[in-house]
Structure 1
Amino acid sequence: MSEVQKITAHVPVELLRRAKAATGKGTTETVRLGLDMLASAKAADELRRLRGKVRLSVELKELRRDRR
């Protein structure tokens, strides 16, 4: 595991209860998963904004040649 930071957060009890029920995990793992999902969603949004704006020099035939 990488470096960790201990935090104190004020979270609505019902929100935490529902999140823990959804993950089936404890408080720490639930918070980690939520933070990870938030970071992933942000990265996905940034990639979606680039859709159609990035030119790739990839040949489909070349990629398929690796499957043989």
Structure 2
Amino acid sequence: MMVEVRKQGRESSVNVIRRFTQKVRRSGILFEIRKRRFKTRPKSHNLIKKAALIKEKNKKKYEQLKKLGKL
């Protein structure tokens, strides 16, 4: 994806830069670049399962404390 801006007639260079930055912002290039900047490794199947079990355990504990009126 490439953004191109050309100077139109007697347009000032400040206006050209402003139009360029607007086009870049609207195109979503910066968003994609920032998203791809740091690559994260995919989590293993066992790690996902452990996280889900811990989350479920904490949820049950929270609900029980809520029933007892301690929260």
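Readers should treat all values here as calculations from the given coordinates under stated rules, not as data from a laboratory. Keep in mind the model is a prediction, meaning the values are calculated, not measured. Cβ atoms are built from the backbone, for glycine too; each structure is taken alone.
Say we calculate distance in nm of label points 7 Å out along Cα→Cβ at positions 8 and 24 for every structure; which of 1, 2 gives the highest result? Largest value of distance in nm of label points 7 Å out along Cα→Cβ at positions 8 and 24: 1.
Between 1, 2, which one scores greatest on FRET efficiency 1/(1 + (r/R0)^6) of positions 16 and 32 (r between Cβ atoms, R0 = 25 Å, to 0.05)?
1
To which of 1, 2 does the computed value -22000 (helix-only ellipticity at 222 nm (-39500 (n - 2.57) for each DSSP H run of 4 or more, over all residues; to 500)) belong? Clearly, the read-out refers to 2. Among candidates 1, 2, the computation of P(r) over Cα pairs in 10 Å bins from 0, in percent that gave 15, 28, 22, 17, 15, 3 used structure 1.
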